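I've put the structures underneath this note.
Throughout, read-outs are computed from the coordinates displayed, never taken from laboratory work. Predicted model only: the values in this text are computed from it and were never measured. Cβ atoms are built from the backbone, for glycine too; each structure is taken alone.
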Structure 1
């Protein structure tokens, strides 16, 4: 399902509804999702498990499509993790239904996605009024970029090192980096 020409959002949604593997849609192009490494999955799973302590939010890993507007068009992504703290809103006209109002989105980077995670996705995700935070997580070393929407302008926090703690005042959460990277750096 990888057309070599620009497709409309409607064409992408029709293709994605029938696809056996997930594809994202960015600026008119269908992008295949790369395979995931052990480190990618271990970090993602340990982070999601830590996030599940949030009693007032739903936390899901991979597989939930999110609509992300950007540059005047809709884009569609499958983030590595999604946190929803408000009543969930879905576009039920798409198959599968597409989430419209995430609170926190998380991408665990790879060689093939790192650039898009920190440029196109960053910009498009923050077009969502519901989004409070976006985390970009390195799967191979204890390093997280934490983007936060604030009244004074968006902020970025660098959390690096096993002795640090990934904190979110918005979510009332503190996760030791050692907990996220316990299987990768043991």
Structure 2
């Protein structure tokens, strides 16, 4: 499959008033800084540089909206757990994130977790933020583990998440799980890809 070939950057929002109109469907992408969120987004849409990946954590500082299809958006949230952004900028994030949660168009959340770190307290807290919307966890960078380690980590993540989310192994580098994740994303958005 080709992913979402029509995907394009829409806008960066520093305030809720800058969000696109609250209609259609959107899926938020969240995760700790440096978990592999930008690489996951690029792999899912089959574009090299739609979301800018960086070796330095904390690169995404605004809420970035991308159009994947008519009335279907992907929302890239700032990574959490890293404090390189200026304090005044970090103080605006909770209100922005909360405004996003209240949107009718938010249909689901993808949570990107570095497979080597596992599910942490901040990841579990994010599940509470989603307010009952479906959550799909990508255990990113799965190419860094052996198959046996990957299976063990996946089982541990399923246990930690319970019924709170679905979870899969994922690697933007070698393509593991990309097609399955695209199918989940398309289902959340109600589009064919």
Structure 3
């Protein structure tokens, strides 16, 4: 993608981005204001300054078109231009980012159905665009409602949500729990939530 001029180095820190988005001229609707897009190439700066590599979404869309995808229920989605920002493809501290790793791993392992929470649906347009640019197959998607605590908090490891292992240790029957979840029956203290 570098050879096709579809990525550019970004020297911004998270603090830089947050500050530019709160400035009177900043675009509060975007996750990244495009500060480094269009900077002249400076190999010395790249050599000496930590940077990430960002997708130039405008150029990528001009090349591949706006991505579409199909959900498991057969419904189709078409992205809008403002669904896709200049996502990081290679981080300062890692050779790959979430979006790029997902599409390459899915293609490499033959994934044909991507199942994830509907809170991750906004990632799909960027990932579909990368699939188009890289010539990777399009999987089908299933974005499911989230299972949350009764108070609406999503289940998350960082919040010490109960794991299946902990539930089994407490006496929960794994296959019965899976069957209940498939049928939409949730354990006491949990509910389904639409993102």
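Data for the structure
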read-out	value
At a computed 23, 19, 16 (semi-axes √(5λ) of the Cα gyration tensor in Å), which of 1, 2, 3	2
Per mean count of other Cβ atoms within 10 Å over residues 69-76, the highest-valued of structures 1, 2, 3	2
Top of 1, 2, 3 by distance in nm of label points 7 Å out along Cα→Cβ at positions 109 and 165, largest first	1
